[in-house]
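Some structures to go through are shown next.
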Structure P
Amino acid sequence: MQRFEAYLKSHLLQVSSFHPCYESSLGEMLDAGGKRFRPQLLLDLVEAHEPLLYNSALSVALAIEAFHTYSLIHDDLPAMDNASLRRGKETLHIRYDEATAILVGDALNTEAFLLIARSPLRSDIRIELVEILASNGGASGMVLGQALDCYFENQTLLVEQVEFLHQNKTAKLIAASLKMGAVIVDLEQGEQDKLYTFGLDLGLLFQIQDDIIDVTQSDDEAGKTTSNDEAKNSFVTILGLEKSVNYANDLALKLEQNLNSFDVNTKQALQKSVAHYLWRHKQKSN
């Protein structure tokens, strides 16, 4: 992901004004690192199928990372998780103030769509990419999941409801990353749908692993605030640690089996990021 990281650092938002920290705060959480999991899914898929489109897809990958980072900044706010650490750094509302954090999140949200609109891709492709990100990240996707997560704090949900919550809050943006990559390289609709479904399962595994980290790692180990889910409907809160690990292992096995249903190029792309992630999951859950 070195090419993406270099692209990100050279395309951080620049907004000149007399505000003492607005411009610098816009790039802090993006430049702080992170897994870059979502852009990697998209870029690996593009590289495997149409490597000549890789550079054209960089702005779309950055859009996904900007959108994801906006969601983290808002998730950390006092009105939500009230977290003090993210990606190994102070959260923006701690470093600056709550208003700055809200506005930076708003800016990154809208910047994501601007990046797609200006990407060097066909206009019909750009429109479809905007639609995918908006539908999975907005009112019927990530925002819905966040609303459920906040509203039902200190209330116990059913396992099926927790799955629905996290499918929206976390999994849909991961699934969207795969589908957006598939759209860029013009895969058949059936393959796009298969990748999206695969992404939903992958996103649930991603969330369960995050829930496990919350109760098994310190803030320093995780690079973010942990032991912060007691009031939340996390998988560990509902199922307990052992059953959550078993649930994750079953899901990882399902994903490994489904890898074989894709064509050679898609399987190769997924193995670069997904197979490694599944391996890391096993190491952490053993």
Structure Q
Amino acid sequence: MKKFLDISQLVKTFSTPKGPLTVVRDFNLGVKKGEFISLIGHSGCGKSTVLSMVAGLTELTEGGIILAAKEVSGAGPDRGVVFQAPCLLPWFTAFENVMLGVDQVYYTASSLERRQIAEYYLTIVGLGDSMHKRPSELSQGMRQRCGIARAFALSPKMLLLDEPFGMLDSLTKYELQDVLLDLWQRDQKTALMVTHDVDEALYLSDRIVMMTDGPEATVGDILEVNFPRPRTRKQLMEDPEYYRLREHLIGFLEERSHLRPGKPATAVATH
């Protein structure tokens, strides 16, 4: 497999009053270009720490991360990050929040071209009529739509999503999952998403990486998700394979996530 993202022997140790705490140890993962990967595991297992290291927001203790043949060191616009809360500047409109990044990344483009990029992505995510409202005038779901538009508008090599729908009600979550899938399929972005939602992981992913519990969390198992794309919820719910994969994921989380594997993770075939 040609690796677009190569995470190798990743270790993260934090200093605490009780001494060093190793949250993640020997985490290895290769991701193909255009692949959608989900990291799943119990709270506190180090999922977000791994994502933060890939984003360049948290320093590595050991190991290396290579993205598109270049070592990751520090944050950069080649990685678009969507957090659980989108962190919009409250005094700017949705449009102005997206333009902040667009102006930096597309500084050689004309002002008209930059505006068109921001307007295009805001319209695609469903904010065409609300792009000139400030965050306080937008619902939580609309603010997250803005966060997704901002990440895609930078045309990053990689999309990093940290429980992007975790604070939303079920209906809004389903709508935004579809918005994300639509954008992802248009742009063919490589994506790494942290989630604790088994059904979300199955609906969105090509592979699901299951992490063992921390401390010293690592890859416990990797599940291949071979449902054809484009996907619909109805199609998945009618497929017996969906329930077999769901059972496998829940079984891992309930029984095996606390066990540190003695050998490298194995891929689980779906057929």
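Every number in this text was worked out from the coordinates using simple rules, so none of it is lab data. Just so it is clear, the model here is predicted, and its values are computed rather than measured. Cβ atoms are built from the backbone, for glycine too; each structure is taken alone.
The value 24 for relative contact order in percent (Cα under 8 Å, 6 or more apart) was derived from one model only; which of P, Q is it? Show your work: numbers first, answer last.
Working: P: 20; Q: 24.
Label of the source structure: Q.
Quick check: 3.5 is what I get for distance in nm of label points 7 Å out along Cα→Cβ at positions 163 and 219, calculated from one of P, Q. Which structure matches? Walk me through the intermediate numbers first.
Numbers: P: 3.5; Q: 2.4.
It was calculated from structure P.
State the single structure among P, Q that was used to calculate FRET efficiency 1/(1 + (r/R0)^6) of positions 179 and 235 (r between Cβ atoms, R0 = 30 Å, to 0.05), giving 0.75.
Values: P: 0.75; Q: 0.95.
Comparing all candidates, it corresponds to P.
Consider the structures P, Q: one of them gives -10500 for helix-only ellipticity at 222 nm (-39500 (n - 2.57) for each DSSP H run of 4 or more, over all residues; to 500) as calculated from the coordinates. Say which. Could you put the intermediate results ahead of the total?
Values: P: -21500; Q: -10500.
It traces back to Q.
Can you rank P, Q by mean projected area of the Cα convex hull in nm² and just name the one with the largest value?
On the way: P: 14.2; Q: 15.5.
Evaluating mean projected area of the Cα convex hull in nm² on every structure, the highest lands on Q.
Which one of P, Q has mean count of other Cβ atoms within 10 Å over residues 115-122, as calculated from the coordinates, equal to 19.9?
Matching structure: Q.
One of P, Q was used to calculate mean count of other Cβ atoms within 10 Å over residues 187-194, giving 14.1; which? Don't jump to the answer; show the numbers that get you there.
Values: P: 14.1; Q: 20.8.
The structure behind it is P.
Upon calculation of mean count of other Cβ atoms within 10 Å over residues 3-10 from the atomic coordinates, which of the structures P, Q produces 18.5? Show your work: numbers first, answer last.
Working: P: 14.0; Q: 18.5.
Considering all the candidates, the number was obtained from Q.
Assign the value 0.40, calculated as FRET efficiency 1/(1 + (r/R0)^6) of positions 155 and 243 (r between Cβ atoms, R0 = 35 Å, to 0.05), to the correct structure from P, Q.
Label of the originating structure: Q.
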